[in-house]
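Coordinate-derived values only; no laboratory data. This structure is a prediction, so every number in the text was calculated from the model and none was measured. Cβ atoms are built from the backbone, for glycine too; each structure is taken alone.
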Structure 1
Amino acid sequence: MRSLVFDIIKRWIQRKFPTVKWLKTRQLAGWLRDRTQPQPLLLDARTEAEYQVSHLSQAQRIDPHHPNLEDIAVDKDVPVVVYCSIGYRSARIAQQLELSEFTNVYNLEGSIFQWVNEGNPVFQGDRPTIRVHPYNANWGRLLKAKYRSEW
């Protein structure tokens, strides 16, 4: 059931943000393992409270409501992967980055919920954890119960 819901949400987000490119979680996992390739800048487009529970390794948080794109201190050709809980907030940020002439921007398909549901690592600070902030009670159902933190 979860995969069907993720598919429906992805289609809805793609219609809302048609120019945004998507990156599958398995593609990102492979990219992060392959240190021979330039590594992407990971941007976490969730609230501070969500980020404090867990995030992808080396991810920088960007405010999902009032992003300061000028704080992104990388060349505009550096690959950027944006994620949030399920993909909507990150798609909005990815679109804004594209409009700001960043040339290699991706929205992580399924975002951190799908990432952790597939068993990929998340961190609290620099310590491994398995918990993810559920965003709210409804959206949190997309997380497998063992990964859902209290909020």
Structure 2
Amino acid sequence: MYNKYEVSALILRLVLGMTFFIHGMVKFQGGIENTVGWFTSIGLPGVLAYGVASLEVAGGIALVLGLLTRWVSVLLGVLMLGAILKVKLAVGFLGNGQMAGYELDLAFLAIAVSLAITGSKAFALDWYIAKERGKEKAVSVN
């Protein structure tokens, strides 16, 4: 039914979605105020922590369901780029023993960019919605 490229994109979409969902949930469950304080300590507005955690949770769910995959991937890619440049670049690719490096962030960025470019139709609600809209248009034209 799906070709190997779509299956590959599905795997990337599910892994990225689940990972971001879990990271976002941990921020809320661990006390979002801790994340707010950390953002403030590195010179970012504390309120940004709510946006980041919310994007991770909502974006993760959207990716798993296959909703707005390209747009969500762009947003998550920007998030990863910001994390690399603002936080991780200074500690290097593999980190400094106190903090992880940007190797995982870079991998997430690459996955997000790939999904933003290619999209992902396999088992994606977007595809089913578009397919149903196409049927409705065909029926209304006749």
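Look at distance in nm of label points 7 Å out along Cα→Cβ at positions 51 and 67 for each of 1, 2: the largest one is in 2.
Hey, FRET efficiency 1/(1 + (r/R0)^6) of positions 19 and 35 (r between Cβ atoms, R0 = 35 Å, to 0.05) derived from one of 1, 2 reads 0.70; which structure? Source structure for this number: 1. In this comparison of 1, 2, the computed figure 54 for percent of Cα pairs over 17 Å apart, for residues 27-106 alone is attributed to 2.
Figure out for me which of the structures 1, 2 the number -1.33 belongs to, where log10 I(q)/I(0) by the Debye sum over Cα atoms at q = 0.20 Å⁻¹ was derived from the coordinates.
1
Looking across 1, 2, the calculation of P(r) over Cα pairs in 10 Å bins from 0, in percent, for residues 59-130 alone that yields 19, 49, 28, 4 traces back to 1. In this comparison of 1, 2, the computed figure -24000 for helix-only ellipticity at 222 nm (-39500 (n - 2.57) for each DSSP H run of 4 or more, over all residues; to 500) is attributed to 2.
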